[in-house]
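Please treat every number below as a calculation from the coordinates, not as lab data. Predicted model only: the values in this text are computed from it and were never measured. Cβ atoms are built from the backbone, for glycine too; each structure is taken alone.
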Structure P
Amino acid sequence: VVQLNGQDPTISLQVKPEWGPNVYVSVLALRGRLRDVPWYSFFTWGWKAPREWWTAFWVEGKEYTAPTAMVDLSKPAYRFGLAEIRVGTQAHQIEVKVAADKPSYTVRTRAQVTITGKLPDGKPAAGAEVALAAVDQALLELMPNDSWNLLEAMLQRRSWGVSTSTAQMEIVGRRHYGKKAVPAGGGGGKGQTRELLDTLLLWNPKVVLDANGQAVVTVPLNDALTTFRIVAVADAGTGLFGTGQTTIQSTQDLQIISGLPPLVREEDQFRAQITLRNTTQKAMKVEATPRATLLTLEPQTVDIPAGEAREVAWTVTAPAQLAQTRAEAILWEIEAKDTIGGARDALKVRQRIVPAVPLTVQQATLVQIDGPFTIDVAPPADALPGRGGLKLALQPKLAEGMPGVRD
């Protein structure tokens with residue numbers, strides 16, 4: 001309880017860092033009943049306490065209003081006020097720094113990433129746990145990942161009021177982004193072909209910092225020529241959080257960028273296009289040689305100035321027989337080589353091919369055979385020649401051959 005006066009109606013309050021991210025300050029100001037202090041009251045009681053009488057006469061006496069039958073303006077009164085103070089989260093923040101040994105790498109190399117964590121008082125965050133993720137930057141351009149900001153999620157702005165909450169475990173399922181850490185195998189003396197194009201390089205949910213607040217993690221790069229973002233999310237105890245990140249690039253002198261459509265139909269005519277990029281300061285004379293399933297394509301040669309790119313394309317008709325296979329895919333292997341400087345790149349691409357008219361069941365019959373059985377069968381009038389057929393299955397009992405129903 002603090003006594004206020006009109007000359008200095010302020011209160012000093014020490015804001016502590018652990019109050020973050022915000023705190024609310026409320027004031028309940030009370031005023032007692034105003035007294036009638038006439039001048040002659042000095043001779044009754046004022047002479048005993050002159051200072052108190054003078055204050056009552058000068059303040060309360062002027063504001064006093066005699067109560068009436070309708071209103072009493074001199075009765076006790078109160079006022080309530082509320083204000084928010086933004087404290088910040090510096091007292092709960094772990095300063096996390098992520099640094100790679102170099103900014104650029106070639107494909108299928110390893111990046112040495114150093115993670116450093118410091119507590120709010122500047123001491124090393126020894127024993128803090130860090131979750132590390134290395135993701136393709138192109139994927140984050142489609143949808144940014146705000147869940148990395150752990151400090152903002154754990155220390156959200158408080159609202160004024162009373163609320164209840166419960167903590168629930170979140171189950172994060174594994175996502176399949178294709179083959180991971182699968183060696184491409186030998187090439188008979190040829191250079192490696194880029195085919196490992198996963199968007200996730202590394203996910204390590206628990207990296208423990210040493211006594212110096214540091215940890216070194218090896219990030220294996222794949223065949224993608226892109227920028228990767230490496231993010232470290234740290235926590236220590238129940239009230240310290242932090243996030244740090246950096247970017248690295250995977251590049252090479254000559255690059256093949258696929259422009260093949262991911263899906264074609266049988267007998268479709270399309271333009272199989274690729275982009276050849278020269279990242280050096282010298283001009284290149286590049287020979288592009290494509291190989292594809294059941295396709296015969298001639299090599300093409302193109303001149304690429306320094307720091308520029310050129311498009312190369314072939315007119316292709318999708319093989320009809322591949323749409324009827326189990327794989328339903330055209331396997332491409334494109335090789336480009338600089339005939340002047342010797343720079344080389346090779347890329348494998350899988351292109352899906354589907355039938356233009358998919359097979360559908362027109363009629364199905366279930367009968368019990370006790371003797372000879374004859375049924376007339378004819379293809380539909382608009383059926384494609386050489387497609388479809390008749391599938392016949394026999395079983396001794398009706399309940400057999402249906403494991404899904406029995407289960």
Structure Q
Amino acid sequence: MLQVASITLMQQTKSIRDVNITGKKILIRVDFNVPMDKDFNISDDTRIREALPTINYCIDNNPQSIILVSHLGRPKEKNLEFSLKHILKRLERLLDKNVAFADSIESAHVLQNTLPKGGVILLENIRFYEGEEKNSKELSQDLANLCDIYVNDAFGTSHRAHSSTYGVAEFTKERVAGLLLKKEIDSFAKALANPLKPVLLIVGGSKVSSKLELLFNILDVVDKIIIGGAMSNTFLKALGYNMQKSLIEDGLIKDASKILELARTKNVKIYLPVDVVSTDDIKKHKNIKITPAQDIPEGYMAVDMGPATTKLFAQVVHSSQTIIWNGPLGIYEISQFSRGTFNIAHSISDTYAFSLIGGGDTADAIDKAGERDNMSFISTGGGASLELLEGKILPAFEVLDKK
């Protein structure tokens with residue numbers, strides 16, 4: 001099985017605990033891409049907190065220096081709006097330690113030579129460098145010149161072959177995984193390589209196209225699949241239902257039929273909504289109706305699953321031992337259409353199953369449902385977790401040292 005082979009290979013990556021870092025210059029690729037409001041107040045610092053164990057491990061083992069490298073947003077050029085200066089105070093508070101700020105790689109070199117031993121330096125947004133996303137050799141070499149040991153702890157960008165996640169490793173002697181990166185891959189291994197059965201995949205979101213490869217590849221791993229959210233509309237249409245104005249990917253109806261047929265031959269049960277909440281206007285939503293999935297009123301669109309589906313899906317959840325969830329099951333951002341997603345979150349929290357949550361929107365929905373602390377593991381990477389579930393080896397792991 002593709003997933004098991006690739007995850008087992010990635011588990012063999014050396015971690016920061018496997019090398020001697022005392023007296024060494026350390027560069028850690030972290031993921032500080034946190035959401036902020038218009039006044040640059042951080043609304044969720046989870047990604048910073050998740051990086052703390054690796055940073056603190058380094059601090060405790062007396063390195064020469066620690067440089068933290070991250071991106072923030074998708075800047076087209078150097079722009080104060082995307083500066084990592086906005087997170088400096090929060091980072092210092094969480095580390096309980098002064099952190100120096102380097103606005104360029106050159107100034108990072110200067111700080112390395114002037115700060116006391118063990119000093120922590122935060123480099124300005126790496127995406128201000130044009131070569132980062134192009135995996136420029138020149139930038140990769142410049143980053144490598146800052147360190148003796150390269151540590152990747154940014155799972156959220158581990159599916160990108162950029163200079164700071166991939167290219168830099170070519171020019172460093174020792175390249176290892178941080179504690180978060182190891183925790184992520186070990187959690188996916190628990191869910192996919194050696195799971196407690198039965199294994200349930202819950203998949204949602206708006207597009208079948210983004211999850212198509214996942215659905216085809218994961219049928220050998222899971223025992224049952226719940227398909228919800230707007231992507232379930234395409235599957236219901238494949239069954240011959242008139243979905244009215246619901247979001248449909250017409251070009252993928254044949255693929256949806258193939259997945260349903262393939263699941264049947266592999267004895268994987270697929271559960272789709274039996275009733276839906278629909279409206280004639282998502283923005284104004286004055287008219288909201290609950291109907292069987294095949295009886296959506298003319299001019300209406302499905303926006304959430306109905307109460308009968310919620311009960312059905314809850315039963316499926318409660319009879320599972322391993323649960324993987326990627327993608328919300330309705331327009332959860334609007335309170336009237338959030339009930340289905342939130343109820344699934346409550347159902348998972350009521351089980352003793354190992355629950356693995358992947359994807360930013362899913363994690364956000366679980367937060368809003370108040371169930372974050374009741375999930376076994378919430379991944380910090382949306383795209384990266386999706387590629388892992390598809391059975392791919394992530395580029396960041398390819399270049400790290402193996403045991």
Structure R
Amino acid sequence: MLSLRSLLFSIFVFSFLVAICHGEICTVTPGPKGKDDAPAIVNAFRRCGQNGKVIFLNKTYHINSVMNTTALRNCEIDLQGTLLWSNDIDYWLKHSMSIGYQNQSTVWFLGGDNITFHGGGVGTFDGNGQAWYEFVKGVSNYPRRPMGLTIWRARNSVFKGLRFIKSQMWTMTIIHSKSILLEDIYVNSSSSTRRPARNTDGADTMFSDDITFRRWTVVNGDDGISVKANTTNTLIEDSVFYGLGFAIGSIGQYAGVFETIQNITFRNSVYKGRSQAAYIKTWTGKSKGYPPNGGGGGLGFIHNITVTNITIANGTAVFGINRCTHFTNGGEAGDCGTSQFQIHDVSISHIRGNISKDVIADLRCSAAAPCSRIGFDDVHVFNSATGNRSTRYKCDSVVDPKGTICARKKSQT
């Protein structure tokens with residue numbers, strides 16, 4: 001008979017995944033094909049997440065359960081292979097973890113101080129997202145449909161050389177974090193069927209400061225990068241977006257709650273999508289329903305936004321402002337002139353390329369809180385159909401526009 005000691009050793013060896021630790025280095029070895037590798041990954045971070053290193057080999061790791069690896073410190077993460085999430089939709093709907101905002105949830109909380117997470121251009125997150133695109137059938141913000149990675153309460157950290165394919169929902173969210181660099185990141189969340197890859201933002205930020213996105217490529221069915229509530233001092237540069245472009249918002253979803261977005265720069269980038277290269281979106285001033293698809297009536301301001309040196313290849317427009325955001329009953333539901341959320345000091349400059357319309361920007365601001373000091377300078381774009389230069393702007397409730405020629409627009413309803 002096996003001794004108790006031998007039996008315990010055998011159970012350990014043949015567990016779903018073994019984390020082999022040598023001092024402060026944990027090399028994670030995937031278990032038998034299809035078995036859940038998440039428990040041993042969490043164990044590896046528990047052992048080596050403080051002043052240590054966690055290594056993923058050039059293999060596929062199956063992630064079948066949620067992971068929470070926060071409070072890391074001076075931790076290096078080397079992803080050489082692929083983290084593959086399961087398509088067990090029932091499990092994820094029941095167990096995805098709330099992020100505490102907009103009724104959104106996640107499959108992985110990762111956070112701490114001085115984290116370096118690198119993938120060498122090959123380390124991959126595979127969210128098995130096609131299963132989600134088929135399941136939700138185009139429904140926006142399906143309840144408890146989780147995002148792939150949540151960078152949570154991180155400080156002074158770097159994420160670089162990583163690939164994200166087929167994300168479940170938002171690819172990642174940076175929340176309650178400060179001084180984060182994310183560079184050389186590739187995202188491709190395209191649908192392989194007629195079902196849209198909706199809500200597959202490349203990244204979203206909220207309650208975070210001093211965030212830098214550099215050299216991103218995002219191919220997806222939604223925003224390339226979206227800065228949301230209480231995002232400040234954020235830079236997006238040297239990137240290429242193929243989806244809906246760079247988004248400021250949405251914001252103003254919680255009635256009576258004061259939030260801001262300020263000191264944001266989007267520069268030296270290329271937009272090859274099917275919408276506006278950059279745009280601002282706030283909720284209406286009337287609260288209807290509950291998040292994630294309902295809400296409105298929030299307060300606050302968007303201030304000091306710079307969009308400069310952008311090349312556009314066949315988007316619909318350069319820039320836009322939409323104060324009508326609402327997803328209840330299928331989308332915009334009027335009340336566009338009711339938002340009291342303020343927008344001011346926005347600069348759009350040095351823009352080149354082709355757009356599909358004659359209108360450079362459609363600025364639909366709110367009569368309850370008109371936009372102010374919206375400026376355009378050195379914008380040279382051409383209608384891709386006619387070859388003529390686009391020169392028109394549409395403005396509603398814009399005070400003191402700079403460098404715009406505003407056409408009259410019907411009153412909001």
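List of remarks:
- Which of P, Q, R yields 0.6 [distance in nm of label points 7 Å out along Cα→Cβ at positions 355 and 387, calculated]: P
- When distance in nm of label points 7 Å out along Cα→Cβ at positions 43 and 395 is computed across structures P, Q, R, the figure 12.0 traces back to P.
- Value 8, calculated as relative contact order in percent (Cα under 8 Å, 6 or more apart), assigned to which of P, Q, R: R
- With distance in nm of label points 7 Å out along Cα→Cβ at positions 35 and 315 derived as 10.9, matching label from P, Q, R: P
- Per distance in nm of label points 7 Å out along Cα→Cβ at positions 27 and 323, the highest-valued of structures P, Q, R: P
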